[in-house]
1. For FRET efficiency 1/(1 + (r/R0)^6) of positions 296 and 328 (r between Cβ atoms, R0 = 41 Å, to 0.05), find whichever of 1, 2 sits highest and give me its label.
2. As an exercise: Rg/Rh (Cα atoms, Kirkwood Rh), for residues 160-439 alone, calculated from one structure in 1, 2, equals 1.00. Which structure is it?
3. When FRET efficiency 1/(1 + (r/R0)^6) of positions 312 and 424 (r between Cβ atoms, R0 = 30 Å, to 0.05) is compared over structures 1, 2, which one is greatest?
4. Suppose FRET efficiency 1/(1 + (r/R0)^6) of positions 216 and 408 (r between Cβ atoms, R0 = 25 Å, to 0.05) works out to 0.35; of 1, 2, which structure was it derived from?
5. Taking 12 as the value of relative contact order in percent (Cα under 8 Å, 6 or more apart) derived from one of the structures shown (1, 2), identify that structure.
6. If Rg and Dmax of the Cα atoms in Å comes out at 24.0, 85 when worked out from the coordinates, which of 1, 2 was used?
7. Quick check on the output: 0.00 is FRET efficiency 1/(1 + (r/R0)^6) of positions 88 and 480 (r between Cβ atoms, R0 = 25 Å, to 0.05), derived from one of 1, 2. Which one produced it?
8. Taking distance in nm of label points 7 Å out along Cα→Cβ at positions 352 and 368 as the quantity of interest, name the structure among 1, 2 where it is greatest.
Structure 1
Amino acid sequence: MRESIGRPKLRLSTRVGATTLLLATALFAGSSTLCYADGGPKPDPSGIATGDRTNVFDAAGNSLVPPTPDPSAPDYAQKKKDYDEYQAQLAKEPLAGKLADSLGHVRIATNFSWTLLTGYLVLFMQAGFALLTCGLIRKKNAGHLMMLNFAAYVFAFLAYYAVGYAFQFGAVAINAAPANLGGIPTLNHFLLGSGQWGFLGGKGFFLSGPGYDSASLCLTLFEVVFMETAGYIIVGAICERISFWAFLLCELFIGSILYPVFGCWVWGGGWLSQLGSTKNLAHGYVDFAGSTVVHAVGGFCAMALAVILGPRLGKYGRDGKPRAFPAHNIVFVVTGTFILLFGWMGFNPGSTLGATDLRISVIAVNTNLAAVAGSATALLLWYLLFKKPDITMACNGMLAGLVAITAPCAFVSPNSAVVIGIIAGVLVCFGVLFNERVIKVDDPCGAISVHGYCGWLGAVCVGIFADGTYGSGWNGVGASSYLGRAGQGVTGLLHGDGRQFICQLMGATLCAIWAFGATYCVFWAVNKVKVMRVSAEVELEGLDVPEFGMPAYPEDAVITIA
């Protein structure tokens, strides 16, 4: 969240000057004052109190409303004078103050609209994942796979509603208040840890009490579709052999524990985001839109589950060599990929949580450039390796570029986005071959390579390519200056900050360890109690009829006439 980088002197005394100031204040409102009772913030479920003249900033992040002066500050006298002048002007213009509050409310409403609309785009990505993964597997399992995609949304959402959102954002107001949505001051308690060493949020369970707030629920909608994306990712790696009941357990685990915990550490004001302040590691761990928080969590969770389940029957011959199971519907694969690209236009630009952050144009272009660079690289590399261009790898290359640019999209230039896409295109190809041929992890749709490996890469790329043009004050670091330069944002290794690279490398690797390790420990135990995989007979027949009683393609069924 961008913070103030300075404040102009406020010395207006005329009637016109006061009105002008209040109008300007409202036009650049960036936060809100909610109703308070008994010393604590009160939720605003109606939305009428969210968004006013307080905590406002101009386009450069400069505060236009003097804060309450701190008597211990060295420039207390000047701040007290500015504050008193502002309050005197405000008292003379009560009508202008009301207008300022109204316009500030409209600004927050604009950001609400942007955040919700981009959340709807991300929600539509579910259709893309369903088509992509369905097209890549065999016809006899198509109905089962579509049911997995559908159920992922239903059950992971319920888990996130009950406890996941509170675990992730229950203390967001402490270190990461989303100013574009009004700050959400009601979510201000860590269940585990405190201050800059928070590990688990502690407010907003069942979206009740502090969570029953208009700004909080706006954030909920946007964040739940991110969580659901992590939930969809595992489908591509564990399909064609997992039982339905076991899959539901996986989704409940992701929605309630696996995703929210790491999400709290990075986006909920938790300890990993605060390493810049606590350990002088640049801006702390930075992941703008979820290369690790979403994709690597889903990818390495999928890897652990694929290891537990083992490869599909017939995937490896007696000689140990892998056998190809061709995709059954290329049209689905390509259509699903383009739906995902479309949805990513909400995923990355929407993570500003506000249309008033004009970096959205840079983010959108960077996202598309990385996608096409990744696709072109994967297609050409596969052609060089196997003498034929492969449309499925071209699609996975596009997704790899999208995943890799998701963390650095706001912090890098278009040229860097192309380079990141190229690296991702190479990584996804060799990642697929490594999984299949070296460690023999059966991943039918390449989800581990696309989301796990390239998600890790994306976070590391922040520490390499971030150019300092965006993110001043990110995670509470360098609001006024950083690296000796005013307004300097998140900066990577190539632009003078090696500490950011170290922090990103550590954080991304921790993400992989957390997602794989936690998943493996939990579901190794589950698998010991009851086998998560369907029987060999069911797998050979196809999971559609044995699991759900109906085939996806009934016209292919053999009909016996008595």
Structure 2
Amino acid sequence: MSFADRNNPYSFNEFLDWRQGVDYYLDDPFIQKVVRHFTGEIWEQVDAEARSVSARASFRWRDMADRIARPELRPFMLHYDGHHNRIDRICRPRDTEILEQEIFSESFFSDKTPPWVKLVKMFLIYQNGEACVACPITCTEGLVMLLEKYADTPETKEILRHCKEGSDGDFAIGAQYLSEIQGGSDVPSNVLEAVNENGIWKLYGTKFFCSATHADYAVVTAKPVGSEKVGLFVVPSWLPGNKEKEIRNGYTIDRIKWKMGTSELTTAELTFNGAVAYPVGPLDKGVANVVGIVLTYSRLTVGLSAAAFMTRAVREAEKYTSFRQAFGLLINQFPLVAVQLERITKTTRRTAAGAFKLYRDFLKLEGGLKGSQGSDEPLPARRNRFNVRELIMLQKIAASWDCTDVIREAMSLFGGHGVMEDFSSLPRLYRDSAINELWEGPRNVLLTQIHRDLQQAASWYRPEEFVAEILRETDPSLVDELSKEIRALVSHPNLFQNDDVTIDVCRRWDSFCHKFFHAYQDLALKEVEN
């Protein structure tokens, strides 16, 4: 019972004081348990590094990420200086530049940083959303891994060193420009021209989706003139000595796109008019190297960032429902709210456990996904490499989809406050999550690729064996159910015929892949909990 009071004394301060003091790592026993379980012998080092980076990610970097997300601070272009020189300057808040510099100074890709330390740092930092760092970090990782294998000139070796170890404290940032207006994920349809002019490769044409446009270097796909094969190049944004003069390397930034999420990060349309480019790897293997190296790390990151976004959203929703009252009860005492919390907590935990388990499986691969290939590799190793390849795509599909669902449901627990941009970070995380569903291959593209991969591998790895191997510690009845379903679905010739049977197969295939990967995540969660 309440009476009228013109001086309503209600305050959110109790909840806000808690939120202001949360340490992403120290106050999360579950994540500590995940880290301890999966990092094995180097757990103590990873734990110490996690505590250190969390002290910055949870407070200083969190506040900076919140500040730079305001609409009036979004990046904008200054195409010309006051003397009509074309400069294409990307104007960003000073907070963004400081945040970026401090985070990249964590030396993610240095030889001194173990992979598990890198991963845990990324997970904690990603709890702040995109913040103009998440995409650049993983794009830089793809660039580094590509150059680790193919850098063979003074220029590419210097780019690699700049990205890994920094130069006078400045760590280079990478990007990847693959998509063109006609093709999106259809990289083989690229028409950007690469021309060898007196021993120097130069690029001509346009790219339509260029994120992290402020980067120092970009991985760019292009076709050498006269070839239908896609090559891979690294393009510096500025040639030596020109960054300070704001003279870009033979290309223009035509416009910044207006997008729903990851708004702190520029995505732009570019025109290349003789940009100097350095070929990387065989010029007829660009698509294979993009998919096998560059996109592999990006897709792993989507799974990790999904777990990070969910972790923050659910943590704040849990606390809010234990603080907020309605109709004389705490919100979390209502059974329907309890059901929601249980559901999103389970999804979040299995996503985090699954991301760490898959990373462990990936690290065990000798040579990564692009290691020994073909029939000369021992069958068990060949199958294991295949497993990890498919699981990375499955995680990208399932985790990004689940993340949007979880954050939306977490927002609903705040009632009307859930969609208020200045009440919490959840609306921003929701928009960023929606971008992750599309980034590095939308759902339908990856579902098609997985189906095709299983068909092509069937002669040496039957689909039901694939299921049984990955879920060998699962309830046998579930394995039997999924094995029968995958055998039937993969036996369908293809997913391109527009008939009723194929449409039904597509519907079942979509559902199967989600259920199958959830089973893998449940195994990972069981590992941690046991």
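1. Working: 1: 0.90; 2: 0.20.
The maximum falls on structure 1.
2. Working: 1: 1.00; 2: 1.05.
It must be structure 1, since only it matches.
3. Numbers: 1: 0.70; 2: 1.00.
Between 1, 2, the highest calculated value is found for 2.
4. On the way: 1: 0.35; 2: 0.10.
Only one of 1, 2 returns 0.35 for FRET efficiency 1/(1 + (r/R0)^6) of positions 216 and 408 (r between Cβ atoms, R0 = 25 Å, to 0.05), namely 1.
5. On the way: 1: 18; 2: 12.
Source structure: 2.
6. Numbers: 1: 25.2, 98; 2: 24.0, 85.
Going through each structure in turn, the value belongs to 2.
7. Numbers: 1: 0.35; 2: 0.00.
The value was obtained from structure 2.
8. Working: 1: 1.6; 2: 2.8.
Checked 1, 2; max of distance in nm of label points 7 Å out along Cα→Cβ at positions 352 and 368 sits with 2.
Every number here is computed from the coordinates shown, using simple stated rules; none is lab data. Everything numeric in this text was worked out from a predicted model, so none of it was measured. Cβ atoms are built from the backbone, for glycine too; each structure is taken alone.
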